[in-house]
Structure P
Amino acid sequence: MARLQLNANPWSWSARYFRAASGENLWFAMLIIPAILILLGVIVIPMAWAFKMSLANTSVAVVAGHGTVQGQFVGLQNYVQLLKSSQFWSAFRETLYFWVVSIVLEIVVGIGMALLLNRQFRGYWIVRAVIFIPWAIPTVVNATLWGMIFNGNNYGALNDLLLRWGWIKSPIVWLNPSPVLVHIPWLSHALYWLGSNQAINAIIVGDEWKTLPIVAFLVLAGLQMIPHELYEAARVEGASAWRQLTYITIPLIGPILSVVLILRTMQLLRAFTIIFTLEGYGLPLLSISAYQQAFSFGNFGTGAAVAFLIGVIALIVSYFYVKGLYREELQ
């Protein structure tokens, strides 16, 4: 009798084993196993290999036309050298500035665009389609386009317009990593120390032009799930537009904003294509430093260490995003 009562518990090990063995969860296993294998092959195994490589002085030697990977285990020496390097911290500051400014712009401007697109007006479907065009442009093409716009010669599109309008007297090299607001020395020095310069601000503009549409459409999807009765009740109670935004809109689209923050944080921390296309090695953010260490200097261990640190930073930031979201839901 005691044994029957033990097996009657649906959460016991024997009951779960029986359900799995009898084929009750076979369909679930068939669906989940391919996803697990893809995650192992695409994420877990490459990350483990990168971490292993970061613990050695890894290099590639070509002998008789065949490449062989050589490496001597050095433990955490690559990480220690990086953390002691002033170049690493300079790249970290510029990456942090690139990430924070881009995220703030995307959230603020993206919500504003979504609020406008959520209104019903004549031809709003055409406006939505046109706004989505930048997201469909490949990143390399987008970078090349903005390279032509920010060209420092007279034939650069931006310089040409500003010269025609008389706003500037000579062409400006927009992609020059020089300080901004030089006429305000203390502010210029502070911004430069934080990682701001003329080139990175220009790149942020080009990157935002491409990514803002997808952020706006994700937020728009969240806005369309909010019942209109909530806004009607708020207006009846005399709530202003600002209070409706802060007490109804923002809290209810919180899960969408968390997804946007996580996805864009991961993309911005490892942003490479637009930066390398426009600046090459002239703007050494962390992603550029990882590539340069590995493929220009041949320090694959150091490059892997930088790449692994980028992944760790992205995971830590994403953890706080998710933790903040769950805290808001519990409240």
Structure Q
Amino acid sequence: MEIEDIIRGEIKGVVGCTEPASIAFAFSNAVKFFRDNFGEPDFGSLKARLGVSSEVLRNASTVKVPVLKRKGVAAAAAGGLFASADSFNPFSTIDSKKKKAVFSLMRREKWLRTEEVSSGGIFVDAQIFSGKNTSRVLIENEHDRIKKIWINGKVIFKASEKPRRRIKNLGEISGIVSKRNKNLEHLAEQFIVKQGKLFEKFKFRNSLAAVEGLVEKRMEGEAVEIQTITGSGNQGIFISLPFYEIYKKVGKKVLPAVLFSILTQIYLTQKKGRISNICGLANKAAPSLAAGLAYYKGKSLKEIKDIMSLTEEPLKGIVCEGAKKSCALKAFICLSVVYKNLSMTLRF
């Protein structure tokens, strides 16, 4: 089913912020393809070059890289050089031995050159040089979408440009949800239950505390695996945990509403983009969560649209200043607005 594939592609478990993870993923693949073609690179003399969009550079420069507990692009790139390229979760593969190798590389001078490129959105161009050979990987549009791979300047892989399925409107979302597809509801359940394990692990008293607390832990580099949605771990936390709190009380009854929020988040991301200078919690996750909670209360599409607008309006001034500890406060503010609007309009 096409919608099922879209949801599977948009929900992924990742340790750490997705922008540095994307940089690490690009470099880990550059090493993999270098190794496949030339053998082990010489890390003692290896050089690296990174071209990156302003949005990715902003977030990767301000957030702590998990395991390494260091901020900055160099930590993300160095971590990627010693991480596994098997999946989009590179920092989870860095053990104590690899950690020492990462810090050894970072102590070298001028091993990495970083350039900000004019391309907007998700853009990561990672290249390594060892001896006379080079390997280069380009990621674009999505954090883990490899667009091109070069070996010694020759393209050996180019992703096909297939048209992506786009969600038209909330009416289409309502129609999908109303069919009560078991596979789709199972994905929705997995999304909140996996995130809910962290709710229980850290013994948060409620969803407000859980959302704020997990976002802060993530921004401070704690090695916890978060279920991301549309490329954002913070937005994944924001949408899932309020529903998990309800799920503990009513069980599967809440799953259609969870699915409504997931699809609304995907719909808004398709319209507004994955990353920008506007806080994604404010202009995507908050209205998406409000939409799902309103759906749970049996509201009409018009009422859901009104609640989404009512939620987004007071949050318009929240801009993205990078992935920082302060994102936790933004998450708390956005969720408070969602709950306040719902309590006023729905007696939630």
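At a glance:
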quantity: Answer label among P, Q for the case where distance in nm of label points 7 Å out along Cα→Cβ at positions 289 and 313, calculated from the coordinates, equals 0.7; calculated: P
quantity: Answer label among P, Q for the case where mean count of other Cβ atoms within 10 Å over residues 33-40, calculated from the coordinates, equals 10.2; calculated: P
quantity: Given -21000 for helix-only ellipticity at 222 nm (-39500 (n - 2.57) for each DSSP H run of 4 or more, over all residues; to 500), calculated: source structure among P, Q; calculated: P
quantity: Given 41, 36, 19 for semi-axes √(5λ) of the Cα gyration tensor in Å, calculated: source structure among P, Q; calculated: P
quantity: Which of P, Q yields 1.37 [Rg/Rh (Cα atoms, Kirkwood Rh), for residues 233-304 alone, calculated]; calculated: P
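Every number in this text was worked out from the coordinates using simple rules, so none of it is lab data. Computed from a prediction, not measured in an experiment: that's the story for all the values here. Cβ atoms are built from the backbone, for glycine too; each structure is taken alone.
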